[in-house]
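Take a look at these structures.
Where a number appears in this text, it was derived from the coordinates with a stated rule and is not lab data. What you are looking at is a predicted structure, and each value in this text was computed from that prediction instead of being measured. Cβ atoms are built from the backbone, for glycine too; each structure is taken alone.
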Structure I
Amino acid sequence: MEFMPTDFTPWLSLGGGVLIGLSAVFLMAFNGRIAGMTSILSILVKPRDWADQPWKFAFLAAAIAAPLVLFMSGYDIAVQVPASAPLLVIGGLLVGIGTMLGSGCTSGHGVCGNARLSPRSMAATATFLGFAVVTVFMIRLITGA
C-alpha cells in the first residue's frame, strides 16, 4: 500500500474552517443548538423528538449538497483513499464507537465545546488528537511510508 502525498492548501483549508465555524455560530445563535455532527446524524438511527428534527434534516442536506455543488461547478476534487473498503468500514465503526464513548465527535467537542471553554471537550479533543498522532506514527512505522 503506497501513501500519496497530500497537497498543501492553506487558503482552502482556512476557508473551510471559517465556514464550519460560521455554521456552528449561526446554528447556536439562531437555533440554540450545538453543531455536533454525531448528534445531528443520530436522527437517522434513533429519532427522538420529531418537532426538533427539521433543522437537523436541513443541516444534513446542506452538508451533502455543498460538496456536490462544488463538484458540479467543475472544481476538481482530488480524493485519495489509500485503504480498502473493508478497512474504511472498520474505521467508520471504530469512529462511531468512539463518539458514543466520548459523548460526541470532533465537531461537537472540537469546534463547539472548546469555543464554550468546556473542560470535557478540551479533554476529548486532546484525546482525539493524541490518538490521531499515535495512529499516524504507527501506520507510518508499520508501512514504512
Structure II
Amino acid sequence: MCTRMKVALASDHAALGLKAELAEWLLTLGHEVEDLGPNGPESVDYPDYGYKLASHVAAGKAERGIALCGTGIGISIAVNRNPKVRCGLVSEPLSAKLTREHNDANIIAMGARMIGSEMAKACVEAFLNTPFGGDRHVRRVDKLSNPQQD
C-alpha cells in the first residue's frame, strides 16, 4: 500500500461518475482528495479542467493528479501543456506503473468511456504505489520540461 498523499481529480461531464467513484475510493484508502470539478452533469470543456488540474499539481497543491474525460485523450493533451507536469494516458496497470517509473508522471489520464471502474482503480493504485526509477530516466524526464530547439 502506498503512502497517504494529496490527490487532485478533474474531469469533464463524460467522466463525472468515474471521478466521483475514484474520489470516494481514494478517501477510504486514507488519501486527501481534492475534486477540482465539474460538480454537475452539464456539458463542460475538458481543456478548462485539464488546465486547472495541471496548475494545481504544478503549484504543489497536490502530489498527484487524475484527469478524466470520455477517452482520456483530450484532457491529457490539455494537462501536458503545462511544462511542470507530466501526464500519461493509461488504460491498464502496467502503463500506469511505467509512466511513474520511467516518466516521473505526476498525473494520469483515463477515459471513462474506455475503462471500467475496477480497471481504473487498478491503474490509480499502480500509479500511486510506484516510485520514479531515477537513474537513466532523469536526463530524459528533464528534457520533457525543457525541449531543445534545433
Structure III
Amino acid sequence: MANHRVSARKVKRLWTYNVTEAATVTGATSATIRQWLKAGLQAVPGVRPSIVRGVDLIAFVKGRQAGRKRPCGPGRIYCLRCKEPREPAFGEVEYWPDTATKGALRGLCPVCGGWLCRRTTITGARAAAGDLSISFKCDGPSLG
C-alpha cells in the first residue's frame, strides 16, 4: 500500500471504532491503526479491545496531514523530486497554461535538476512567482 493516503472524511465524530473499523473507515490497515495507538492516538481508557472515539481519530489524522504540509511562499515552487519548496535555478520560471484561466509555473530545481511545479491561475502567477522572471508559453506543440 505504498503512497496510499488515509482520510478522515468518513469518520463520524460521535461514533466509537475498534481497530478494524477504524482501519476500514480511514483507508488504513489494522497494523497502521495499532502503530498510531502507540504513537499517540488516544484510545478509550480501561476498554479492551482498544476503542477509539471518532473525534480523536479525526484530530489525529488531520494532525498528521498538517505535519506533512510544505507551504510555498512567493518565489518558491515545489520540487517534485526533492519534495521541498525551492527557489528555481537562474530565478526564472515558465507559465504553462492548461485552460484559459489556469496553468502551472514550472522551473528547474537548483539542487537535483528536476522539475519545480506550482499550480496557479494566470492572474495569480505574478504573486506566486514573487520577484522571479516569468515567461509565458503559448499553446503550441511541445517537445516534452
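Among candidates I, II, III, the computation of helix-only ellipticity at 222 nm (-39500 (n - 2.57) for each DSSP H run of 4 or more, over all residues; to 500) that gave -13000 used structure II.
With distance in nm of label points 7 Å out along Cα→Cβ at positions 86 and 110 coming out at 2.8, pick the structure among I, II, III it was computed from.
Checking each candidate, the match is I.
Of the structures I, II, III, report the one carrying the highest value of relative contact order in percent (Cα under 8 Å, 6 or more apart). Numbers along the way, then the final one.
Details: I: 31; II: 23; III: 17.
With respect to relative contact order in percent (Cα under 8 Å, 6 or more apart), the highest-scoring structure among I, II, III is I.
Supply the structure label, taken from I, II, III, corresponding to Rg/Rh (Cα atoms, Kirkwood Rh) with the calculated value 0.98. Numbers along the way, then the final one.
Values: I: 0.98; II: 0.95; III: 1.17.
Comparing all candidates, it corresponds to I.
I have 3.5 for distance in nm of label points 7 Å out along Cα→Cβ at positions 22 and 102, calculated from one of the structures I, II, III. Which structure is it? Answer for the origin of the read-out: III.
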